[in-house]
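The next part holds the structures, each set out as C-alpha cells.
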Structure P
C-alpha cells in the first residue's frame, strides 16, 4: 500500500490580494511561509516522512515544498494549477460582480467558457497521469505532492467518480493536505486536513477569496 499526501501551497501574495492566479507565478506571502513552516513542524512531530517529494513548478507550490521537505525529487508542469485564460491577474471581486458568470463557475464550471483557459478535463488528465504513473512505476511507501486547489479538487472528482462540476465542492485551505492510499486503485482516506493551522484562525473565513475559489 502506498500513501500519497496531496498538499495545497501556502497563502500566496495573490491569494492575499484576491487575485486570480492560474499559471501566473506569484510567491508565497509571509503568512504563506508561516503556514508551510507550521506544516513542516506538524510532520516532524508526528514522524511523517516522505520517500518522494513532487511539486508543481510554480513558485508558490515549489517554495512550500522546499520549506516543508527541504529537497524535491520531481518538479513538473503536470501539477500546475489550471490555466484560467483572460481571468488571470484579475480581481476575484471583479468577477464576483458578474454574478451569473461567477455562479456558473462555482456550480457548473463545465458550462462556462473562459477565453484562453485550459479545460477542466485536460487539467485532470495531466495531473492524474502524473500521479498514476508515479504510483505504478516508482517504489515508495509515502509521497508528498505539492500542488494547487483546483488540481486537488479535480483529482478527487476523478477518484470519487464525480462530475467535474463538483470541483469547487472539494475546497482546500492553504497548506491543507488530502491523504490517498494506492494499491491497484486510489482510496481517499482524509480530505482538507489542516491540524497545523488550528491556532491560525479559520482561513476560509479570514481569506474570503479562497473560499470563493481563487486558485
Structure Q
C-alpha cells in the first residue's frame, strides 16, 4: 500500500519540487499541496493522509499551531517538520507540537524518504539535530529556551513590527501600509535593521526574531 503524503509549505517552488521528487518513488502517493495551516485543515477533511511534510513558518496558521491540532484531531497521521530553522528552540517546540521527525530544507531527497519510511514503520525518525535536543533535555536536564539578547531591547517598536511582518511574508508595500510609512522608508529600515543585527536578508531577520522571542513559534 502506498504512503499518502501532503506537503504543507507556502513556497510553491519548493513544495512542487519536493512533490515531483517523491512521486518518482512508487511507494509514495503525493496529494495536492497546501500553503498554510488553514488549507491543511481543510484538506484533511477531504483526504485520507498518512504523512504530512510541514514547514513550520507559514502565513495564516503556522506549522507549530496546526501540528498541535493534528496531534489531537488526527493522532494516526505522522507529522514531519521540514524547515530552514536549525536552532534548538525551533526543533524543541516542533517536537513538543507533535513532530516525529525534523528535517532541514537543505536535506537531500534520500534523507526525506528515509524519514518518511521511519515515521510510518517506527513512529519516529531521529537525526543528529533531534538527538542533540534529546541529549540536552533528558541527559543534561537542560531546558531549551530562546536565547536572550541585549540588541532586542535596543530595537524600536517599528523595527520589531518589521521583523514580525517579514516573518509573515508581507511585501514592502504591505508593511508600509500597516506602519503608515512609504515603501522607500520601509526598505531603508530593513537595510538598516539587517546591518544592526548582522544578518544578510529577510531569512536572517526571521531567524533572529525566533531566537530573540520576537516571533512566537
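Each value in this text was obtained by applying a stated rule to the coordinates, not by laboratory testing. Note that the structure is predicted; figures quoted are calculated from it, not measured. Cβ atoms are built from the backbone, for glycine too; each structure is taken alone.
Remarks
- Largest in mean count of other Cβ atoms within 10 Å over residues 4-11 among the labelled structures P, Q is structure P.
- Structure with the greatest value (metric Kirkwood radius over Cα pairs in Å, set P, Q): Q
- If relative contact order in percent (Cα under 8 Å, 6 or more apart) is computed and equals 32, the structure in P, Q: P
- Test item: helix-only ellipticity at 222 nm (-39500 (n - 2.57) for each DSSP H run of 4 or more, over all residues; to 500) calculated as -15000, pick one of P, Q: Q
- Top of P, Q by mean count of other Cβ atoms within 10 Å over residues 20-27, largest first: P
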